[in-house]
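Laboratory data are not the source of any read-out in this text; all were calculated from the coordinates shown. Note that the structure is a prediction, hence the values are computed from the model and not measured. Cβ atoms are built from the backbone, for glycine too; each structure is taken alone.
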Structure P
Amino acid sequence: MLFEGVLFALLVGLLAGGRLQRLDRLPLRWGGLLIAPFLLQIVIMLPPVRRIGWLEPFAPYLVILSYLLLLFALLSNWRLFDLRVVAFGVLLNFLVIAANDGEMPAALSALRRIDRGDLAAQLEQGRYGKHAVLRPDTRLAFLGDRIPLPWPYYPRPCVVSLGDFFITLGVVMLLWRGTGAFGWKPSWLADPSSS
């Protein structure tokens, strides 16, 4: 969902008068820590990495570590409202993942609703990245991946969490404000403490 959100924000933002070169004025602290946790999660989910036997027991802890690093970076940028929205979404995802031993619970029924029975089958066999089957005893189940976004309502059918919505919303807002789309003036340009 985040990938499509970024593409949407950039495309619409450019059509609405935004300029990409304005993004270099974003007053980000710990910018690398905003990207590194996502890269860590991608690496953990790669099939060759998942086959490394000694790494498998540590994967859930690495997922939790990636969320802690991301929360640290987001809290370091608290003065940017848009990143507060992202932080709220990350916190929601972190809570459900931490409560379920480092795995994001996903609803099999939601996967089947978007015609991804293949992913549901992989999940039932325990072979689907950082996800686990959402069961009746799942803690904080309402925060898990249980919201289906089917075609044609969404370009790439997927199942998302409530946290994913806030993360994507915050990133879209940040990109629009940062590029100056819709005539939005970045608040950090007027704030002398942000430089």
Structure Q
Amino acid sequence: MKNALYIINGILLIAVGVLFYLFFTEKKGSTSVVKSSTWVDTSKASTRIAYFEWDSIENQKFYKEMQEELNRKKEEVDRQKMKMGQVYQQRLDGYNKKEMSQIESERATQDMHDLEQNLRSQAEKLDQDLNDYALRKKVDFNDKIRNFLKEYNQDKKFSYIIANEPGFIFYRDSAYNITKDVVAGLNQMFTKKK
């Protein structure tokens, strides 16, 4: 799933680049007939794009703490699922040790089937809850980055600030690398919260 997100992000980044190219290479003599109150004359404005290295974020303590929390949650879910498997196995072993009549055997089979269905639905719910929790944590984390970048870019110095993940940007001018600022600001923000 992580690789799919990388691929989708890469495709979107390329699409944005193509749109920028098409938009900014418009013929000089052409004019727009419709102008709104938010019209910006792009012939005089420069579009500056800054970036930060995503792997630098992943190496920070606050990111690792979030990952560790998600790993602890996953381990807890795995433990609960293992206990459910033990309950199932213990009941099965108990029935296998008994000498049963035909009716008792049918009841035991139905009981094991019901238990299996119950445990399966509990395990699915645990997995769904874990996935929901992980998604909420990641959305919250990304929102914090977005909020920091809004504050960081109050002077409107940059039109766009993107996260560079390995393999998505093939060329970048290091003059627009704001990784140190982003890491320092996020470290400060996450330290304040504690």
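Summary of computed values
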{"item": "Mean count of other Cβ atoms within 10 Å over residues 77-84 - highest-scoring structure of P, Q", "result": "P"}
{"item": "When relative contact order in percent (Cα under 8 Å, 6 or more apart) is computed for each of P, Q, the largest belongs to", "result": "Q"}
{"item": "Computed 1.00 for FRET efficiency 1/(1 + (r/R0)^6) of positions 141 and 181 (r between Cβ atoms, R0 = 35 Å, to 0.05) - originating structure among P, Q", "result": "Q"}
{"item": "Which of P, Q leads on distance in nm of label points 7 Å out along Cα→Cβ at positions 85 and 149, largest value", "result": "Q"}
{"item": "Top of P, Q by mean count of other Cβ atoms within 10 Å over residues 101-108, largest first", "result": "P"}
{"item": "Test item: helix-only ellipticity at 222 nm (-39500 (n - 2.57) for each DSSP H run of 4 or more, over all residues; to 500) calculated as -16500, pick one of P, Q", "result": "P"}
{"item": "Origin of the derived value 11.7 (mean projected area of the Cα convex hull in nm²; candidates P, Q)", "result": "P"}
{"item": "Structure with the greatest value (metric Kirkwood radius over Cα pairs in Å, for residues 109-172 alone, set P, Q)", "result": "Q"}
